[in-house]
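Trainee: See the structures that follow.
Please treat every number below as a calculation from the coordinates, not as lab data. This is a predicted model, so every value here is computed, not measured. Cβ atoms are built from the backbone, for glycine too; each structure is taken alone.
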Structure P
Amino acid sequence: MRFIGCALAWRPGEAEEKPSCLVVLDERGSIIANSFAQDAGELARAAEGYTAERRGVMMGVDAPLAVPNDRGTRGIERILSKVALPAYSASRKLFGGEPYSEKFLEELEEVGIQYTDYPFPRNRKQWVVTEVDSSATLKVLSLERGSGKSEDPAEVLRSMPEPKLRKGNKEARAAAIKSAVDILWNTPGLRLRTGNLSADLSLSENVDLSKLEVNASLSHADFDKLVCLIDATLAAYTVHRHWKGRDGSMVVGTGDAGSVLLPANETLHTRIAEECRASKVPYV
């Protein structure tokens, strides 16, 4: 079984112009590979290569995979915003009627990986892809490392400063990236493997985040590449955690209406479920 996180360049002006990233975990939660590509077909073929001769694959894509609304926002965004978690503000108008993620899903279907709104824990015979939100996962991990047992996790999440991973000056971006890498490195159950990965950021594959020196001397393009690696790692962690069936996870929304898989311990699950019931949005 393999677990793949994809940080997809999906926004208008980014699709097929900026590289996307794949990060691959094994069943132990160790990172065994990563790679960059710009074309949706190339990404799908890379995923196929990583899963060759495996019993199954669970893929998490950091992008809106189901965009039913012509305008405005999706229902799941309104739910997550009430608990101070980020979600994608996406509409079909934003993409001129055809979201890039739909093209990516078509390419994945060609290699046997099917879209689902609920991957099954502990099932090794599934070849599925689901939507995740890496920024939300990072906030949840920060919550769990700190005041994860608060009576109202939404208040704690709301008080957290937003990490400046994508915007800001170089000093701020470097600090945010180092903080995110630290969270990943020290997350129980996720062990960043270093044996077969490299400290050379210029490579197109198998770059080891834990070996890289992050400072303000890097270019913004280098920072963008690091953020892509971080997002893909968070996406892979999200689906791996769900598959293990421990530590907690949940799905907000359903299939064609838009859904997102999140890590969520019991307290956070209960809080999000309250908002889902109030807004009549399905959840699991």
Structure Q
Amino acid sequence: MNSLNKAGTFRIGNRTVKRLGYGAMQLAGPGVFGPPKDRAAAVAVLRAAVEAGVDHIDTADFYGPHITNQVIREALHPYREGLVIATKVGAKRDPEGSWLPATSAGELTQAVHDNLRNLGLDTLEVVNLRSMLNAHGPAEGSLEEPLAALAALQSQGLIQHIGLSNVTARQIEEGRRICAIACVQNHYNLVHRDDDALVRKLAADGIAYVPFFPLGGFTPLQSGALSEVATQLGATPMQVALAWLLQRAPNLVLIPGTSSIQHMRENMAAAELRLPQDAIARLDRIANVILHD
């Protein structure tokens, strides 16, 4: 039995994936802009992830831009049967690397075709619309027009499943009136738990929640309690943080990213880590301590 199977599975649309996958953001250059310092190493970590049993890779053509998807194609094309590649649209990069909204029908159509070309696919399995009403977190506002544009591309057979990213509960409800929403991708981890209620609601509705920055993103999670629990369990703090997410809710589908094969394998080993209830209770208190310090 592959060790990743111990993390369990969940459905994204009509596809079942292991709940521990891989996020490709860190395969671009610094600031997710420009080429990686070592392209061969980026290719190697992707191949190692798939060999380890990963069947869900998260990416976006605005990583680089274009570069991360091109590296994925170089490393893995033709793709293994059962591999789900999820991408994002709704943003673009300017020549200096700034993140800008790109949600007009024309921009979304171009983004879908860019993803298809750079990944070497005829159809995109999962496309998440990344709300850019506020680049730093969810902000209210209608997403009807960009979602309708994606639904039109779905009807043409260019997209199989549509998801939402960086969104509010109200926007998800609006989206579900326009098209089926296969997954939601928001910022969520051990210390950033604004979406606790949303995670529970989506679990009840059978919708996958894919937390980005599950390990803290550009500022890795740090906590004395986290380190102490990890030491007691003979694990790394990051393994404990991933295991906490896996035990938090059945619909959490994780995409930890790294450009290191060693770190990727350490992350995957979290599938085998089972946290006892006293450790979970202690970890649950971390967010409250941080919020009230």
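Trainee: For structures P, Q, calculate mean count of other Cβ atoms within 10 Å over residues 60-67 and state which one comes out highest.
Mentor: By mean count of other Cβ atoms within 10 Å over residues 60-67, the leading structure of P, Q is P.
Trainee: Can I ask one more? Output the label of whichever structure in P, Q has the greatest value of relative contact order in percent (Cα under 8 Å, 6 or more apart).
Mentor: By relative contact order in percent (Cα under 8 Å, 6 or more apart), the leading structure of P, Q is P.
Trainee: For the read-out distance in nm of label points 7 Å out along Cα→Cβ at positions 244 and 268, a value of 1.4 was computed from one structure; give its label from P, Q.
Mentor: Structure of origin is P.
Trainee: Follow-up question, since we're still on this one. Can you say which of P, Q returns 18.1, 53 when Rg and Dmax of the Cα atoms in Å is computed?
Mentor: Answer for the origin of the read-out: Q.
Trainee: Out of P, Q, choose the structure whose coordinates give mean count of other Cβ atoms within 10 Å over residues 68-75 equal to 15.0 when calculated.
Mentor: P
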